[in-house]
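Listed next: structures, encoded as structure tokens.
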Structure I
Amino acid sequence: MHRRRLLDLLSAHRTPFLEEAAYVRRAREFISAHPGCFGCDYWPAHVTGSSWVLNPRRSHVLLVHHRKHGRWFQPGGHADGNPDILAVALRETAEESGVAPGAIRLLDERIFDLDIHRIPASVRGPAHEHIDVRFLVEIDDGVPLRGSEESYEVRWVPLHEVSRYNNNRSTFRMVEKTRRRRAAAASGGLLNGVRGGSEFA
């Protein structure tokens, strides 16, 4: 089944955040019932992939100022029918940052965060939801960021300033997970930056 890999990732995902746990349950139910969920024109919801991009010191996050929405987000986008949502997230990271795929390091093949958010109606289609699957990656902050035509700017943002660029709840979750990860690493709780669980509570 082309959805099995993602369903397995969702089943293995653990989170200390109650709203995210609810999203995981909803996502599993929807994906199980809708074979077309990876299509960008599939309504009332479809799966998207994105990356939470850290620098090697874990002090900064890569954010993209999108032209379409006029807001700052982590790199990501539509699956366009591809059920390999990890590959989607990495592809979008390379395209939106302008960084070569070989310079993007995947830190964990497991899901880092899962969010479901509403997209308003537009000329492209009706109001719908994105089931956004996020993965944790690293890019050296010394690598040039060329960006793309889809964005005004790509910028490294200090972790403590991320809320000034995007203050939604899901971004707060990812910032908090990063802080917990850093604290665990400082206390020796991570081996090569990875702990056994998919969250770092």
Structure II
Amino acid sequence: MNIPKNILLTLTKDPPVKQGFKASAVVVPIIKINGQNTLLLIRKTLDGTSHGGQIAFPGGKANSSDTDLLSTALRETMEEVGLGPDNLKPLGRLSPISTITGFHIESFVANVINGGTPYCASPNEVARIFYLPLSILSEGIPFKTFSLYHNEEKLNTKGFYFDKEFIWGATARIIDDLSKRMRKSEYLIGL
């Protein structure tokens, strides 16, 4: 499973977090399912939080025990889907994004290795695991634009449907970033 490394940002020191934003990180796991390269996604449980029920990559907020945002992403991925550092080979990072809910998100693309098998390790956080074929990213994602209201302000954003799930917000922006990087590259090995 190879994504050309020149399309990702390097795994260097974390950039500064925007003032007033909470540092957080996700792993964008690439896993081979039935011979096809896919991205692992989760649907969060309806737990009353601002992101409950939404589609996401495994990850979460940094805490004081994390040495950097990659360790945050790896810790959270282990907690949510049971894939630990022995099962993930980080390849690089995508562009950081900020959300309307006050999070600064660093996204780390990683191959699932050593026979890692994801499962809902934290059923109180993860309602479902599903897989988005990487081939969809290289073809271009059928985004739809829609409006939402946040603090009485109308915002336009984009999202798309896949496997009876609506993927939008930060997750859609992360997928769009990876998709654009893949399509800029002249080749994709292994797809």
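Annotations for the structure displayed:
- Value -9500, calculated as helix-only ellipticity at 222 nm (-39500 (n - 2.57) for each DSSP H run of 4 or more, over all residues; to 500), assigned to which of I, II: I
- If mean count of other Cβ atoms within 10 Å over residues 88-95 is computed and equals 22.5, the structure in I, II: I
- Origin of the derived value 15.4 (mean count of other Cβ atoms within 10 Å over residues 120-127; candidates I, II): II
Throughout, read-outs are computed from the coordinates displayed, never taken from laboratory work. Every value quoted in this text rests on a predicted model; they were computed, and no experiment measured them. Cβ atoms are built from the backbone, for glycine too; each structure is taken alone.
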